[in-house]
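Peer 1: Down below are the structures I want you to see.
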Structure I
Amino acid sequence: MKIFSFFLLGAMLAVGPAATAADLTGTVVFKGVPPSEKEITPILDDPNCSPGYTKAPLTRFYVVGAKGELADVVVSLKGAAGPAAGAGAPPVVIDQKGCLYLPTIVAVQTGQKIVVKNSDACVHNVHSKPTAAGNPESNDVQMPGGADLTYTFANPEPFLKFQCDVHPWMFAWVTVFDSPYFCVSGTDGSFVIKNVPPGKYTMQASHRKLGVQTQEIEVGATGASAQFTFESK
C-alpha cells in the first residue's frame, strides 16, 4: 500500500503543473491614425508578377482594423522557462503568392520547421538573414512548382529577415523563441498564449515598426487577460 501511495503521489506531482496551466488572453490596439502604407509599384513593372494586379498592392506594416485592432504583434512571456517543442511542433508555412510573402510576420520555437512554398509561376529565391550567432544564413533558389524549402533556427532571435533578392520588395520576418509561451496577434487584435503555468510574468509585445512594450501579469488557475496599446512614434 505504501508503494502504491508513493507512485500515486509521484504521478500527481508530475501532472500537477500541466493540470493547472491556463490560457493568457488579450488584445492589442492601435491608438490614433496609423501611418499611411506605401504602394509597391515595382510589382506592376515585373511581367511575372503584374498579371494578378489591377493596381499596386500596399505594404502591410500597420495592419489596423476599424476599431483599432492591431495585428502582427508578437506577444511573449519574457524569460519564461518552458520546454520548446522544437521539431515536434507543427511546421509554420510561409507562402510566396502574388510575389509577396504570406504571412509577413510569424513566430516559431527553436528547432521548429519553417516551410516556404512557391505558389507563383515564377522563380524566387529565399534568402534568410539572421543576426544571432549560430543561426545560419541561407540563399536558395525556388523554381515555380518547385519543392518546398525547410528551415530551422537553433537560437532565439527577434524579427529574423527573409527576403527575395529577385523581387526586392518581398520580405517576411520570423521571431524565434526558446520556450512555447508566445503568439502573434490576429487581424482582430486578439492573442492567446496557451497552457501557461500559474505565476508572475513579464509580458512583452513587439511590433516591427512600433517597438516593444512590457507589462507585469499574474496568471492564476483560471488564466489571465491583458491589453496592449500602441501609437505612432
Structure II
Amino acid sequence: MAILIFFTAHWFLSLFSQTFFQHRYGSHKMFVLSPFAERFFYLMTFFSQGPSFLVPRAYAVLHRMHHAFSDTGADPHSPHFCADPFRMMWQTKLLYAGLVRRTVAPPPDFAKDVPEWKALDRFADSLYTRVAWGALYFLFYWHFASSAWLYLLLPVHFLMGVIHGAIVNWCGHRYGYRNFSIRDKSRNTLPIDFLMMGELYQNNHHKNPNKAHFAVRWFEFDPAYPIIWLLNRLRIIRPALPSRSSS
C-alpha cells in the first residue's frame, strides 16, 4: 500500500509542477508569481520531479516552439512527423539537451521572460543528482515493497516527466475530439485526461493558449484549475496583465 500511495503522489505532484509551473506559468505567463513564490514552486518542481526534472527555461522554449510551429516539420514534438512516441521523444530530448547546454539558440524572443535559477538547474540537471534520486527511490522500494513486481514501477519514477510529455504530445494531437477548427491537429483526449490534470485538452488549449482554465464544455473538467483558482483567492498568484501573444 505504501508503494502505491508513493507512486500516485509522485505521479500527480510531478504532473502538477509541470502543468502549473513549467507550462501555465513558465511557458505562457497565465498568472503572476512573486519572486518568493516563484522560487518556492521552482523548488517544488525539483523535489516533485526528482530524477526527471525538466529545466524550466528549456521547457518553456520547447513549448513556445510547439505552439508557434504546431504540427509542422519545425514542431519539436508532433506525432504527425514521427513514426512512434519513442522517436518523437528522442527528437525532443536532443533539442532539449541543446537548449539546456546552450549549444542550440532558441528562436528570437522565445526565451524571453522565462523562470530561471541557474544554480539549481545545474545541480538538478546533474547526472549525479539524478542517480542520487534514483537511489533514494530504490531504497524506499527496498524498505516498503511487499512484492517483487512492484519494482517494475521504478522506471516510471525515473522517467516520470518524459512519460507525461509523451502521453500529452502524442495522444493530444492524435486521438479524441475537437471543439475548435484551428490550423493544427490538436485534440481533446477526454477519457484519460483525469490522469493528466487538464493537459490533454490540447485543442482547447491551442485555441486559447493563454487561458488558465483548459476546460470549455459542460462535461469537461480541468483538475488543475480549482487549485489555480484557490491560489488566486489566497493571493499566492495574481492574474496576468492583459494577454501577451501566444508563443
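Where a number appears in this text, it was derived from the coordinates with a stated rule and is not lab data. Please read all numbers here as calculations on a predicted model, not as lab measurements. Cβ atoms are built from the backbone, for glycine too; each structure is taken alone.
Peer 1: For which of the structures I, II does the calculation of helix-only ellipticity at 222 nm (-39500 (n - 2.57) for each DSSP H run of 4 or more, over all residues; to 500) return -14500?
Peer 2: It was calculated from structure II.
Peer 1: Out of I, II, which one gives 29 for relative contact order in percent (Cα under 8 Å, 6 or more apart) as computed from the coordinates?
Peer 2: Label of the source structure: I.
Peer 1: Let me ask you something else. Out of I, II, which structure matches 19.6 when mean count of other Cβ atoms within 10 Å over residues 42-49 is calculated? It would help to have the intermediate numbers written out before the result.
Peer 2: Details: I: 14.9; II: 19.6.
The correct label is II.
Peer 1: Another question about this same structure. Can you tell which of I, II yields 41, 24, 20 when Cα extents along the principal axes in Å, for residues 82-153 alone is derived from it?
Peer 2: I
Peer 1: Once mean projected area of the Cα convex hull in nm² is calculated for every structure in I, II, which label goes with the largest value?
Peer 2: Top value of mean projected area of the Cα convex hull in nm², among I, II, belongs to structure I.
Peer 1: Computing distance in nm of label points 7 Å out along Cα→Cβ at positions 34 and 194 for each of I, II, which one ends up highest?
Peer 2: Result for distance in nm of label points 7 Å out along Cα→Cβ at positions 34 and 194 over I, II: largest is II.
Peer 1: For distance in nm of label points 7 Å out along Cα→Cβ at positions 74 and 138, which structure out of I, II has the highest calculated value?
Peer 2: Largest one: structure II.
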